[in-house]
1. Taking Kirkwood radius over Cα pairs in Å for each of I, II, which is largest?
2. Out of I, II, which one gives 30, 19, 14 for semi-axes √(5λ) of the Cα gyration tensor in Å, for residues 155-338 alone as computed from the coordinates?
3. 0.00 is what came out when FRET efficiency 1/(1 + (r/R0)^6) of positions 99 and 259 (r between Cβ atoms, R0 = 25 Å, to 0.05) was calculated for one structure; which of I, II is it?
4. Once mean count of other Cβ atoms within 10 Å over residues 195-202 is calculated for every structure in I, II, which label goes with the largest value?
5. When distance in nm of label points 7 Å out along Cα→Cβ at positions 131 and 307 is calculated for each of the structures I, II, which structure yields the highest value?
6. Here relative contact order in percent (Cα under 8 Å, 6 or more apart) was calculated and came to 16; which of the structures I, II was it taken from?
7. For structures I, II, which has the highest computed value of FRET efficiency 1/(1 + (r/R0)^6) of positions 67 and 179 (r between Cβ atoms, R0 = 41 Å, to 0.05)?
8. Can you spot which of I, II the value -26000 was calculated from, given it is helix-only ellipticity at 222 nm (-39500 (n - 2.57) for each DSSP H run of 4 or more, over all residues; to 500)?
Structure I
Amino acid sequence: MQPVKIVDLFAGPGGVDVAAETLGVPTVGIEWDADACATRRAAGLGTVQGDVRQFGPADFLDADVLAGGPPCQTFTVAGSGAGRKALDDVLGFVERMISRDDREAIADDLAKLDDERTGLVLEPLRWILEAIDVRKKPYEAIVLEQVPAVLPVWEAYARALRDEGYSVDHGILHTEAYGIPQTRKRAVLIARKGEHDVKLPAPTHRTYRKGVPRDAGNAALAPWRTMGEVVERGTSFEVISNYGTGGDPKLRGRRSSSQPSATVTGKIFRNRIVSLDGAELHRFDYSEAGRLQTFPADYPWSGRDVGQQIGNAVPPRLAVHVLSAAFGWNPPSEALLARLDQWHRPATQTVPSSDGQVLVKA
């Protein structure tokens, strides 16, 4: 398929949009966070600052692809009682939505949840169903991603989408298996309308395993990429992280520049960086942290809390692979992926709403 435009829900600073624009597909992203919107605007990305729940497919009539990474803080701790209950609540709402229960009743019940964020993971499904039932123009392709704890929700989405005539695949992807210099797992769903054999993208690189050399494993796959390949400091270094340690120095994570980064989080700028002889080096700057997520080196990070923006983002290189698979395209070449090294600002665009008002001017 040849997409016309992607509407990206919970778009953040632009991970999916950077990938799409690199592939030559126009985008518009909806994002409520003012700081992420500042970055998006500095990058020239089509942006609607607002709550996804206040919009719908009728506001973006030319968009034929839906993408989204909804927040899911309430059940990322699936081992706790609260996390399991939140997940069960969401799965119950999915069943009600696909059986076309009364929309107002569903909205009223969502408003009664202990944490309103629980219902945000249902927003892509609302958009999908409204595109079918109200806009009368289903999305041609759908791309969704989140942390692994969301996989049961994507499985429920997949059942619904197949009933609506989509070919679907979903699963857990390891970012380093696609050339991202970082170990990170993402639950991904892709779907395309019609009788297709949609498949998640095949790995291009080996999966990182502690203590296993880069050149070990499947010879058909490239070695995983290291931090040192994208963060050039002229010397080897080690990153020392307090993330997940509870302040216990014995539990501090350590990765050398000859390894992939650990998962980049909003706390990335707290990580210490030392040379191999123990000397303190300057901590990651915006460009370096962004490069670990495969954003262009010159991406114009703006606003406050840039660490959180970077940590929350979809790695653009992974998104290029996922979008290509969703569209039925060949896997991206290294020459195409190399375009992610430098940002190419999109042309100025406007996006009219269904009532003729301009929603976006990038």
Structure II
Amino acid sequence: MSAMITLKKHGAVTAESRALVIGSAGFLLLGLVAFLLVGREPVALSGRGSVGDIAALGTAVLGAAAVVIGSLQRWGPGSSQPAAGSRTRHNIDIAALALAHACIFLLGWLALFSIFQRAFVGAVLYPVAAAILVGVTGAISAYGAYLSAVTMNAYRLAALLAVFLVTGVLTSMLTAEDPQWWQENLSALGMSSDVSGVAFNVTLIVAGIVVTTLAGYSTKTLELTAGTASSRRRVRQLEVGIILIGILLACVGLFPVDEQFWLHTAAASGMVVVFGTLIVRMRSLVPAIPAAFNVLGLVFLAVIAFAVVMYFPVGYYNLTAVELIAASLVFAWLIVLIRNLAAVDADQLTAIPPARPQIQHPDTAGHTAAPGTDRAAAES
């Protein structure tokens, strides 16, 4: 037991040490790039060609690279390699994680430096100060991205999805050229070709990819511990349902409402239909999932139906409110689902008794008795 604790301790220390090295490299690399790009003239905190732009783009690249390094580290020497049939899916998962982190850093630093510029009106940075500040963002991003990758599991992936969605949608709202966009619908954020529209559509596309990655993370253990063919089939149906939500979500971003209205509407409506179907069938798909979660899903579904009724026949509020309610509840349910599936996995793995090692008893002549053979019988 003590040896196992020591091993885990050393693994955590090694991960932290490597993260510090990667963070330091990010500081030096991005700081040098910023110093060369800024030149000799002072530069603003936010806006085109600003420190914020350099930091956002640079941390996106560094963060993605750190995630790839961290993910490959998990499958390095001494760790179990993915099966040949799952290597493609494994590579897609790594790419999705890298892309999600890159977008979080890109949108997050853009929004943060925009806030800084509003807080320090008229402030500019000289080359050395700008290089140091950008280098710090590179260090923070590379350090956090590496640790996120090496410790990634279903819980953290669900949290990553939540952070990514909030960051992307808020960035789109804050940068929208039309302050009255909310009077039309939520999809109006993706109608423009400026930063707001790109941020909104890219957020939905990448979030859809992350959701498909979540499907594999959240159902892998359930499928491995399934005892019958019917239970494995139900797990695959759950995985397909989550993947469908991810694909339809990506399609909502791929087809802006002003260009492909029917495809956009069909994808958004289909996502809600799959969401409702999973809620209704959840008890049969995963019998071990808590009853409280099933009740929560039904409540969410009833609230969405009530919001739709209050909009279409009654006209109590506009379409944006309905879309915000539906989107918030769908993603909240999905994130809670991932966490509950991870909890079910943990309980099932705990319930499986560890395999007892086969002890081989050497006989008096120096030979080894077969496993399970009585020592007295071996000596005779």
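Read the figures in this text as sums done on the coordinates, not as results from a lab. For clarity, every value in this text was computed on a predicted model and none was experimentally measured. Cβ atoms are built from the backbone, for glycine too; each structure is taken alone.
1. That would be structure II.
2. Answer by label: II.
3. Going through each structure in turn, the value belongs to I.
4. Evaluating mean count of other Cβ atoms within 10 Å over residues 195-202 on every structure, the highest lands on II.
5. Largest calculated value belongs to II.
6. Traced to structure II.
7. I
8. Working through the options, I get structure II.
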